Structures are given as structure tokens and as C-alpha cells.
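These are the structures, in C-alpha cells.
Values quoted throughout were computed directly from the atomic coordinates according to the rules given, and no laboratory measurement underlies them. None of these values were measured; they are calculated from a predicted model. Cβ atoms are built from the backbone, for glycine too; each structure is taken alone.
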Structure 1
Amino acid sequence: MSYYRVLGLEREPFSTSPDPAFFYESSNHKAALANLMIELRLRRGLSVVLGDVGTGKTTLGRKLIQMLRDREGFLFHLILDPSYPSEELFLKALTRTLGIEVPSGNASMYDYKELLERHLFEIGTRRNQTLVLIIDEAQKLNPMSLEILRILLNYETNEHKLLQLVLLAQIELMPNLVNMQNLLDRISMKYILEPLGEEETRELIDYRIKQAGFKGHYHLFLDGAVKEIYRFTGGYPRKVAMLCHKALKSLVMKNREVVDRGIIEELVNQEVRAGWHSISPLQKSSFLS
């Protein structure tokens with residue numbers, strides 16, 4: 001039997017997979033989603049969401065897709081890894097992602113750009129639909145790929161952009177954008193995701209446990225445990241999830257009913273002895289990603 005079923009849970013509550021069903025909407029994340037939806041409805045073009053490793057960018061992207069799926073008039077596509085070494089490969093990836101049929105034969109880069117332009121005008125003007133392209137890990141975009149995206153953002157009617165582009169990226173994307181002023185000027189919305197506060201860390205833990213099917217009338221994580229979790233993780237959702245997962249496994253192995261401060265301190269001390277105390281929280285997140 002899975003450890004979480006021993007605790008009366010139906011699903012694993014602290015998986016680090018980007019499942020929108022377990023996406024806790026902090027005030028920061030909720031504001032990011034609300035701003036994104038406004039930008040997409042108005043077809044403003046380029047939106048950028050930045051955040052450190054483990055702040056929830058990927059899961060926010062999946063939540064956005066879920067929201068778009070429930071609304072008429074939106075077509076959406078997702079690129080998970082945009083690290084293509086050449087302009088040609090990136091153009092080919094874009095056409096595949098957008099479902100554009102490429103004529104047989106050797107197509108040139110000009111042909112790919114023309115196909116993309118025709119597709120955007122077909123979707124945005126003749127069908128009057130909103131085409132959304134979400135790119136995760138957008139800090140991996142090289143200058144050639146960013147330039148292609150800039151060109152695509154030039155396609156517009158008198159009223160709106162034909163491509164709605166959402167870039168989800170680590171902070172490292174910003175220097176690349178700053179070096180491309182003509183793309184930087186096209187950013188309609190920029191939002192930075194911050195780590196959670198202590199109270200929101202508590203709410204995230206309770207929310208995930210409830211989503212996993214917990215029916216108990218008590219907290220699995222006591223206040224002292226939550227304080228220690230927050231102190232060690234800095235409120236980074238991914239790190240919170242990983243530590244809570246270890247805590248629940250420890251709870252089962254120790255045949256205990258609730259996670260208290262002692263259990264968390266023991267787990268934290270194990271991390272410290274393993275050498276994690278010598279690097280910053282952000283570095284720890286990157287190693288654990």
C-alpha cells in the first residue's frame with residue numbers, strides 16, 4: 001500500500017509534477033493569472049512571468065492552460081523546452097507546435113516564416129480566435145529565437161496582436177531582453193513570482209492535503225512543523241513540497257499521527273549533514289529541480 005493511503009489520502013499530495021489540481025493560488029500567483037487573462041483577452045501580445053527556480057512557474061502555466069480550455073475562442077500551444085541551436089530548427093519547432101502543415105520538399109526559412117504569418121492571419125482574422133503560445137523555461141531562448149518571436153509579434157490588425165505570447169522564465173531571461181530593446185518594448189505585462197510567506201506556506205500544505213482526499217478534522221502538520229518548514233525552504237513551493245513529502249513518509253515509518261517540529265528538525269538536520277547548509281536556498285532549489 002502507498003504511504004499516503006495509510007494516512008487516509010487518495011493521492012500523493014506533494015508530488016513535484018505540475019498538476020494544476022494541486023496548484024495553490026497564493027495572492028501572488030492569483031494576481032499573475034488574473035493579469036495574464038486580461039492581457040490575453042485584450043490580445044496585447046507579449047506577457048512575461050519571471051521567478052526563481054521552484055516558485056511555481058510551470059504549474060502556473062498548466063493552470064493557465066486549464067483556464068483557457070474552459071473558455072471559447074482560445075487556441076493554445078505549449079513549448080516545454082525552447083533550446084534550439086539554430087533559427088531553422090526553432091522555426092520548424094514552431095510550425096509543428098502550431099499544427100501547421102508544411103508542403104513536401106525542401107522548405108526554406110523564408111517559407112517557414114511565410115507559413116507562420118499565414119497561419120496567424122487565418123486564426124486571428126478569418127476565424128477570429130485568440131492564438132496563445134506559452135513557452136516554459138524561456139530563459140533558454142537564444143537571441144535568434146527571440147528575434148523570430150519579435151517578428152511574429154509584429155503581425156497584427158488595427159486592433160490587436162495576432163499572436164499572444166506568454167514567456168515563463170527564470171530571472172536570467174531579463175538581461176537577454178534588455179539587450180533586445182525592440183523586443184523589450186513589446187512587453188505588455190511583466191510579473192515576478194515571489195516565494196510564499198509563512199501563512200501561505202501553511203495554506204499550501206493544507207490545500208494540497210485536502211486536494212489529496214484527507215478527511216480528518218485536524219492538521220497533519222502542526223504549527224511548529226510549518227514554522228520549521230518555512231524557515232528551511234524560504235517559502236519556495238517546490239522545496240516545501242519535497243520536504244513535506246519526506247515528512248509524511250517519516251510519519252508513516254514512525255507510526256505517528258501528525259508531523260511535529262521534531263520530525264521536520266530531524267529531516268532538516270539530515271539535509272544539513274549532507275552539506276546543503278553550505279549553499280543558498282536558490283542553489284538548493286536548482287540542485288533539486
Structure 2
Amino acid sequence: MSIEVIRTPAKLRERAFSLRGTGSRIALVPTMGALHEGHLSLLRKARPLCDTLIMSIFVNPTQFAAGEDLDRYPRDESTDLALATECGVDIAFCPTPRDMYPEGYQTRITLPKLAAPMCGAKRPGHFDGVATVVSKLFNAALPHLAVFGEKDFQQLAILRQLNADLDFGIEILGGAIVREADGLALSSRNVYLSAEERKQAPRLQQGLQAAAQRFAEGVTDASVLLSAARAIVGSAPLAQIEYLELRSAKTLEDVREVTEPSLIAVAARFGNTRLIDNLVLVP
């Protein structure tokens with residue numbers, strides 16, 4: 001069965017209204033393309049939960065700051081569509097920036113509290129762009145449920161808050177991080193890594209696992225856990241750590257003692273490539 005490709009928000013909304021009118025349950029998986037097994041796992045998670053599966057492919061310019069990799073972000077629509085078809089996607093929404101942000105567009109959505117720390121502190125305006133484009137995708141696709149990866153845990157928290165605050169009424173599901181055999185979290189940006197950078201990049205996950213091991217041994221002091229992680233991540237000569245933090249998995253507020261589910265998250269640069277990873281410590 002061939003996949004249906006829709007290019008404009010108006011056409012997708014028209015199609016979604018029609019589907020809802022027939023009682024079809026719609027799931028949405030937003031992506032920026034360059035699909036890898038992480039994306040495909042989200043599609044497979046959504047497929048049995050809906051009647052119609054919509055995947056978006058859109059490299060959203062409003063979530064890239066000046067000097068980031070918007071122009072070189074990997075794009076391969078034909079391959080993405082083939083992979084999506086194999087995963088049972090019914091509709092691929094593939095708009096252009098002008099389709100999404102026509103001349104005169106000026107609206108942005110901001111979640112100042114959740115977007116302030118971690119990636120938000122290092123990428124000002126990034127989550128405004130994410131929240132805005134996802135709101136537009138929700139309005140166009142009219143989904144009953146949407147699936148996002150847990151690799152960007154902060155993004156997932158922001159989108160859950162967005163959904164609640166703006167009364168979208170969508171079921172938001174998280175998909176587990178998918179990893180290479182050596183533990184590196186899958187990312188479309190992994191293709192940027194040099195051979196030596198790729199060799200060192202798994203230290204991110206190894207550092208998080210070192211903290212998890214100390215936690216399993218009974219350590220709950222955040223400074224000790226973070227030190228255990230930093231010793232491993234910092235041993236990668238090419239890693240420039242942007243942040244390594246322990247925060248509430250619910251509110252993203254700083255945690256000094258792990259007494260509730262807590263997120264330990266890291267962002268680091270290997271050359272010009274920025275990678276993120278995380279895991280949740282559950283008492």
C-alpha cells in the first residue's frame with residue numbers, strides 16, 4: 001500500500017477532519033526526517049494504537065539558532081518515505097517552511113519555566129520553536145495521540161505541559177531511547193561524528209550508567225552521583241560537556257537528593273556535533 005503525501009497544513013487538516021468524521025483514531029509522530037531506528041520504534045509503538053498513522057517530516061527552522069546546523073541537517077525524503085511505508089504509516093506530512101510559516105507569520109509559544117534549564121539554557125529560543133511547530137502540527141493533524149522520543153526528555157516534558165495548558169486533549173506517549181550496540185543513543189546527528197568522535201561518544205551513556213550504579217548501591221546525594229558520571233564523560237578527550245545535571249523527572253527542578261524519580265541528563269559537543277542523553281533514577 002502506497003503512502004499518502006500531503007504538503008500543506010490546510011490539506012492535512014481537511015483530511016484529518018474527514019478521518020475523524022468516519023470514527024478513525026489518529027496518531028501523530030512528528031519527525032525532522034533522516035529517519036533511524038529510533039524514529040521507526042516510535043512509528044511501531046503508535047501503529048497498533050490507531051486507525052490512521054500520520055508522520056510529519058519537517059526540519060523546523062524556528063528551533064534552530066543562528067550558527068546551528070539547519071542548512072546541513074540531513075535530508076532524504078525518498079528514503080524516509082520508504083521506511084515510513086514499511087512501518088505502516090498512512091499519511092506523511094511534508095510541508096515547506098513557507099507552508100508552515102507564511103509571509104507575515106509572527107506567533108510563538110513560550111513555556112518559560114520548563115524551557116529555562118538544560119538545553120533551553122544553551123539553545124535560547126529552541127523550545128519556543130518546538131512548542132510552536134508542534135502546536136501547528138496538532139492543529140493540522142488533529143490526532144488523538146502523539147508519540148515523542150524520550151531521548152529529548154526536556155522536550156517531552158514541555159510538550160506534555162503544552163498539551164495540558166492549551167487543552168489539546170491529546171494522549172502524549174513517550175518512546176524509549178534506542179541505542180547502538182555500544183550504548184550510544186541513536187540520533188540523526190551521529191552521522192556528523194568523525195571516527196574518533198564516534199569512538200568516544202558512548203562515554204555519555206557510560207557516565208550515566210556509572211551514576212545509576214552508585215544509585216543502585218544506595219547513594220542518593222546528587223553531587224556524588226554527578227561526580228561519578230562526570231568522571232567517565234570527562235575522560236573522553238574530545239567531549240566538551242555543556243551540562244550534566246540531576247533534576248526532578250516531573251518538574252525539571254534541581255535535585256540535591258534523589259527521593260523521587262529523577263532525571264540525570266547530559267549534553268556534550270564532539271567537535272561541531274552536539275549530543276544529548278539521559279536516564280531516570282527511580283527510588
Among 1, 2, structure where helix-only ellipticity at 222 nm (-39500 (n - 2.57) for each DSSP H run of 4 or more, over all residues; to 500) as derived comes to -10500: 2
Distance in nm of label points 7 Å out along Cα→Cβ at positions 117 and 261 - structure with the largest value, from 1, 2: 1
Value 17, calculated as relative contact order in percent (Cα under 8 Å, 6 or more apart), assigned to which of 1, 2: 2
Among 1, 2, structure where FRET efficiency 1/(1 + (r/R0)^6) of positions 21 and 109 (r between Cβ atoms, R0 = 30 Å, to 0.05) as derived comes to 0.60: 2
Cα extents along the principal axes in Å, for residues 133-188 alone from the coordinates reads 33, 21, 19; which among 1, 2: 1
Value 31, 19, 16, calculated as semi-axes √(5λ) of the Cα gyration tensor in Å, for residues 69-212 alone, assigned to which of 1, 2: 1
Among 1, 2, which structure scores highest (criterion: distance in nm of label points 7 Å out along Cα→Cβ at positions 45 and 269): 1
Origin of the value 19.1, 57, where Rg and Dmax of the Cα atoms in Å was derived from one of 1, 2: 2
